[in-house]
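Values in this text are rule-based calculations from the coordinates and carry no lab data. Everything numeric here is computed off the predicted structure, so don't read it as measured data. Cβ atoms are built from the backbone, for glycine too; each structure is taken alone.
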Structure 1
Amino acid sequence: KEDMKAAMKAREEGKTALSVIRMVNSAIKNTEINDKIELDDAGILGILAKEMKTRQDSLTEFEKAGREDLISHVKEEMAVLQKYLPEQLKEDEIRTIVQEAIAAFISSF
């Protein structure tokens, strides 16, 4: 809610952020109403991830079509969503974690 207020005060610069925040709030409320539940943090992160995936798919299509105007808009929306998602691990970080887990599993025998 605080981010929505800040986006409203930012006027022109905050239009994209305000639009994305409203869209996410709407998706959360729709899910809660349709499923008759109150979403926890994991559920909200799931919605954010779904919205990010939708934009990634759109970005791919817009790049294929050469729609620079839409590409920049979708990238702005993705930047707003990214602020609310946890940082993703890089491939080498995942590889290290998996190798450590395998080594720990093997050494336990």
Structure 2
Amino acid sequence: MTNPRVFFDLSIGGRPAGRIVMELFVNSTPITADNFRALYTGEKGIDMVGKSLNYKGSTFHRVIPGYMVHGEDITHGNGTSGESIYGPSFTDENFVKKHIGSGILSMAKTGT
């Protein structure tokens, strides 16, 4: 199966800043990939507190130039929590994919 790709069109201060294209690893992490894809499309509706379960309009709350960005905490917008399409959390799948270079998409979570 070919891994699907999704994209974010970014803006800074209301001005277009480019597009990030992300590959979702459905073969090695299907639950996590489906969660990211569904949050990308917004197809699951609203979360437990009535907020939209999607990334549209969310922000990168932490940027370390040349290293990484953290973002997409759709619950609070500051990286302190978030909600998945499965509820407040879901079980870690595996750690097959390593963070060994630029362009690696990861989903940080507290784990269960």
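A few remarks follow.
- Source structure (of 1, 2) for helix-only ellipticity at 222 nm (-39500 (n - 2.57) for each DSSP H run of 4 or more, over all residues; to 500), computed value -3500: 2
- Ranking 1, 2 by relative contact order in percent (Cα under 8 Å, 6 or more apart), the structure that comes out highest: 1
- Per mean count of other Cβ atoms within 10 Å over residues 34-41, the highest-valued of structures 1, 2: 2
- Each of 1, 2 could give distance in nm of label points 7 Å out along Cα→Cβ at positions 10 and 26, but the derived value 2.6 comes from 2.
- With Cα extents along the principal axes in Å, for residues 42-81 alone derived as 35, 16, 7, matching label from 1, 2: 1
- At a computed 2.8 (distance in nm of label points 7 Å out along Cα→Cβ at positions 50 and 98), which of 1, 2: 1
- Structure (1, 2) behind the derived value 0.93 of Rg/Rh (Cα atoms, Kirkwood Rh): 2
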